[in-house]
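These are the structures, in structure tokens.
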Structure 1
Amino acid sequence: MQLTRSLTLTDAVFVGLGSMIGAGVFAVFAPAAAAAGSALLVSLVIAGVIACCNALSSAWLAAKYPQSGGTYVYGRERLGRIWGDLAGWAFVLGKTASCAAMALTVGNYAGAPKLVAVGAVVALTVLNLTGVQKSALATRIIVIAVLLVLALTTVTARDAAVPADFLPSGILPAAALLFFAFAGYARIATLGEEVKEPQRTIPRAVIISLAITLTVYAIVAVTALNALGGDLATKTLADVSPTWAPVIRIGACLAVLGSLLSLQLGVSRTALAMARDRRLPGFLADLRAAEIATGVAAIALVLTVDVTRAIVFSSFCVLLYYAIANASAWTLGKRVVPAIGLVGCLTLAGAVLWQL
């Protein structure tokens, strides 16, 4: 099945932003703060540096291999079939868990975790079936709305609370959890067959979306720590500005829905690429079938796991996925950036193992 190149640079940037900002701000800050306390900012820098390395490696690879499948394709072409298969399975399993985590987060904010989560997956699966261009437009609208809500949150934050403890032993585990929030930039690479001028567009979109996300995360993290202190581990961003809490909750739901939308796009297209190579059942080589199967798998996880467990499992799988991406980039003649990314991914994967 030949896919149409209809996505522009702006579309691709918003797909990346929709994947990252929703997950990071509204789903991961609390468990990361529980692990690291005020050292959350150190963890954020570590996760950000590793994400930058991964972004550059992914951009170089995506420019050379502008196909659906991301690191599944890169690992296969640069390292061999077994590494491509490992990357593909890590992505499909990890990002399906991410879909469940995002759906459950929407449900938690809405007050009916399982019911709303299942409804969200079904609704966005139907939206994806209408075509990637409509999905990209919806993501753009969601991202703009969420950025406005986050700006409102930082401007109206309440007075400073008692500072959180600095917990150095939790820095790496927290960085591993925060990495979950940065992983969305690769969603752009998995859309390689649907982006216009992919050799030029994909690297630019990856870097732009990551730079914007890093800036937003840093501002929101400082604001949340100043407003909530140690309570950030058990609170949400709605508690940063109680007066505007209802608006922030609505923004949270929009943000996480944006992440879920982009996640389903990425997982379905990796499944499509693997089915083309007979690494998954042949019927998944049809994009509609892959999108439906992704939705069904996410619903199954929603009904069987909690949000924290889903995030931990997803982080571990995605770190392995990017380790293979960096190893693949190394074979292109790049050295320093892929080496830092590879060592960083393996280190954080080890740090998150204790939480599985």
Structure 2
Amino acid sequence: MPGEYYQSVYLVVVSILTVYLCFYYKQSNDGTINVQQLMSPMPTFVLAVAMALFIGLRPQASCFIDSNNYIAYYNLMEGNKFYFESQTLNLIFDNLFRWMASNQLGWPVFFLVIASIYFGGMYVACMKMFPYDTLISFLVCLAAFSTFSFGTNGIKAGAAASLFLVAIAYHRSLPIVILFLCLSLGFHHSMTMPIVAFILAYFYRNIKVYFLGWCFCLIIALLNITFFQTLFAGFTDESGAQYLLSTEDWGGRSGFRFDFVIYSAMPVLVGYWAIFKKQIMSLTYEFLLSIYLTTNSIWMLCMYASFTNRIAYLSWFLYPIVLIYPFLNEDWGENKYRVFTNVVCLHLFFTLFMFFIYN
């Protein structure tokens, strides 16, 4: 299949499956699905494998810009003697790439391994956090605005984010948390910011402060104050500073992104309603929401930077989990599945609108 059709096919398949499951949830009299279907991880596992194969074995095409760069670099490295490089930004990813090129495994195998980590991490996180609703939660992850993009372009950050999701899912087990946070950081150094947000949320639990911080950062973005953008550039590496300070025309939209703010606000509004209106008291949910609010707040402070979507992704990869958590794991009320399916369909509609109409 030509690469130009990949995202369209991906979104059509995800949309059909999501709408079908939403209809099933909405029609359920008691708000549950067949117990045997839910308890079995097999449907979700099959879908995860199918997605890893579909994305991992994608062809070389002009629309996969980052992938083409990796292919070119792979061809340069192929067959060279492998040695472990300790002075590199992405310790695990870079050395894995060099080892696979050295052993001439082929760039399709490399992409397949990364896609397996990407979708495998999502699958493990959904299975752990939503054991009775694994399939629909996994589909919500697939339907997220940034999922396809970071499975084909920005693959280092995508794989790192999925490993971070596993750490989130097992946040009560410190050894697993430390292992997967280290793996995540080893795949992409940008995960430093989510890891700091993880640690902050772990030790400081006042959710009102996180909400106020998010609102404050939104005001800063509206006022076009770039002080923090410049400040953060002084703490990051050369590539990060280029993202934050470069004025080069990169071919995308820049300035205040109303579309991105509207998208980012959905979990915030759901969280506000769940905690302050529905009085849902869940330490796990507040922990997840605190991480999202922190990382998304930092993106808003850097909204006017080039490649702002890559900075936004450091919060967006958490987006599907945070969005659906209070509906599936907490007592929202008797109409929770009706509200849940409406939110899921709106979430899907935004992605379809951005791809087929807005862009």
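Observations on the structure shown:
- Structure responsible for 20, with relative contact order in percent (Cα under 8 Å, 6 or more apart) calculated and labels 1, 2 on offer: 2
- helix-only ellipticity at 222 nm (-39500 (n - 2.57) for each DSSP H run of 4 or more, over all residues; to 500) derived as -22000 - corresponding label from 1, 2: 2
- Identity of the structure behind 22.0 (criterion: mean count of other Cβ atoms within 10 Å over residues 43-50, calculated), options 1, 2: 1
- At a computed 5, 24, 35, 26, 9, 1, 0 (P(r) over Cα pairs in 10 Å bins from 0, in percent), which of 1, 2: 2
- Top of 1, 2 by distance in nm of label points 7 Å out along Cα→Cβ at positions 19 and 275, largest first: 2
- Comparing FRET efficiency 1/(1 + (r/R0)^6) of positions 51 and 115 (r between Cβ atoms, R0 = 30 Å, to 0.05) across structures 1, 2, the highest value is found for 2.
Each value in this text was obtained by applying a stated rule to the coordinates, not by laboratory testing. Everything numeric here is computed off the predicted structure, so don't read it as measured data. Cβ atoms are built from the backbone, for glycine too; each structure is taken alone.
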